[in-house]
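In structure tokens below, several structures.
Every number here is computed from the coordinates shown, using simple stated rules; none is lab data. Please read these numbers as outputs of a predicted model, since none were measured by experiment. Cβ atoms are built from the backbone, for glycine too; each structure is taken alone.
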Structure P
Amino acid sequence: MKLHQLLYFAATAEQGSVRSAAQALGISAAAVSRAIIELEDEVKTPLIERQSQGTSLTEAGRTLLMHAKLMRSQMEKAEDEMRAVREGRTTRLTIGVTPWFSLSLMPMVVTEFLRLRQDVKIEIQEILGTGYASLRDGTLDLAIGLGPRQPLPDLDVVPLFSYASTIVCRNDHPLAQARTIAELQGQSWTLSRDAYEFESPYDELFGQSLPGKAAPRVHVIRSALLSMTMVEMTDMLSVTPWPLLESPWLRGRIQPINLAVPLADRQTALITRRNNLPTPTSRQFIDCLVRTIGRARQAEDGVLKRIFRTIDLHDNLDRMIQDRA
């Protein structure tokens, strides 16, 4: 496979037709069509279905498109970094961050990193769930997010923290003193990721109703800020990591429902693309991340002490901190 073939194929998939792709690329439609035919010959399977109103992707085409977009993104990043070095301008670093980390430890990490690298422009996006599509397609350089339950074949996952979650409600909610899952049946919920991503005992809450109980009402709001605001201002319930509940932004605004049986722990992990060398800027950020966490856990600051009481550092992170001591 040649790079230009993948670029032309990606453009065709995104534009919806060979002609539109050619116009976007500034080349002839014949050149685009020829490159795609050669690419299909190389992979020995059709990639697009040609129709009178345009093109659509086959299953093989959808699979290859992810790789083509990643290669294009990596090439663009490499070109951008080379121009930055040549012209002495800023370099871009894009990071996906889970809400509890972004609202507690991330500001310290960013402050320290920018002290060392004033030439870098950081772009941060909230990342929820374990899909990591933006990391896979090259939009993100790395992610600090929810660790997946199962290994991911195309991503490297380094666990950093373990933490417990809790069900939360507004202050003075009628069910604030509930102690069992059964008492919460039939309530309205606001979640920042899809209900199917939650395991037992959440399936009892978000699934079918129990005899004599109303069916649950589950709403997905893909923003921790909006989801927690809904909890604060309505009777909706939600599930949140304990470290998020202890963050300066949220502490005291809502309250936990302390069930008799605690909810299962989850992990926050450093996630990068497998078989893809991180850029020097990404490596320096990861190094700064580890060093800053190492200092923060020894700090006397009351907020940090509360955060670290709700998390356990994974052995991987402990070793990384010791290696940089």
Structure Q
Amino acid sequence: MNMAFLLRKLAYRSRIAAYRARFALGLDRSLHRNRPGGRILIYHGIDTLGSTEFNSRFISQDCFRQHMAYFSEHCHVIPLDRYFAGERAPDRLTIALTFDDGYRNNLELALPVLEEFNVPATVFVTAIGALGKDYLWPDWVDLGTALIQSPLEFGGRTYRKNRHGQFASDQGTLNQWLINQPCPQTTGLHDVLPSEEIRSKPELAPYWRLMDPDDLRHLADSPLITIGAHSLTHASFTAMGREQARDEMRRSKLWLEETTGQPVTALAFPFGHYFRETLGDAHDLGYHHLLAVDLAFAEDYSDDRIQARFGINPYIGWDLQLAAILRGSY
């Protein structure tokens, strides 16, 4: 672990501690001061418990409702296309909501809350269904990691749980190794993880089950929802060749459009990874709204094809989360 990373981590923890002290002393008014500007927020899954035991990207439906209640009253919430067109409120934060991956809980738990507050969102769906698959490899790793305590033999390496609860070898974590593979879904991971156990436990289903074509059509029928693409296999575009990335973008767009009967013109890059030339390739394929996490290149800041997004942190309370959203950083 390098010194720069340690310093950033220490600075982040110091800021969180300072925020918590201000909230405890009732000095939170300035932290929650609304202000003009824009944020595109990233959500993933919604469950009924708010558990991060199996997936660290989930929040509870009650927590999500709290977010939507605040945004609908205090912020200017607009669809993604209007955000890209430059619409901003002069006196309050302008927000566009996005979901990544395409979990069934987006339909079952998120959509009713969006309808309750009449809030629009774009749902970026990984088109793994085009390959006859019904799960994504990152979720299988998360669930397998939660269920397995013994060492894991995979790819000629032995992975053991590190102090963060992740499988790691002397070459790094299993997750990072898979992110660096051009085709992580086909590495044989399914065969070494407890796949039968994962599928047999209904309490685990919310943390991996994706929308099937009927679910997608149902979701896409909502006037509040826009469907976007999140690649074909949830592989990193910087770990694969340019032609493979083009193929993933083309095939995911085609499958989603055929499934929903609606045009798909927005794309969120898995893990936020992309090359500069990926933007031109995506635009040529008919994607006009491109989403990263952090912008990777200096030219991106003046490129109206791409926007950064702000992730939701399931490990902090609403007071801290709201302060981070309004400020634009953690």
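When FRET efficiency 1/(1 + (r/R0)^6) of positions 150 and 286 (r between Cβ atoms, R0 = 35 Å, to 0.05) is computed for each of P, Q, the one that comes out at 0.15 is Q. Looking at distance in nm of label points 7 Å out along Cα→Cβ at positions 94 and 222 over structures P, Q, structure Q comes out largest.
Tell me which structure, out of P, Q, gives 20.0 once mean count of other Cβ atoms within 10 Å over residues 246-253 is calculated. Clearly, the read-out refers to Q. Looking at Cα Rg over 2.2 N^0.38 Å for structures P, Q, the greatest value goes to P. Quick one: distance in nm of label points 7 Å out along Cα→Cβ at positions 102 and 302 came out at 3.7 when computed from one of P, Q, so which one is it? Label of the source structure: Q.
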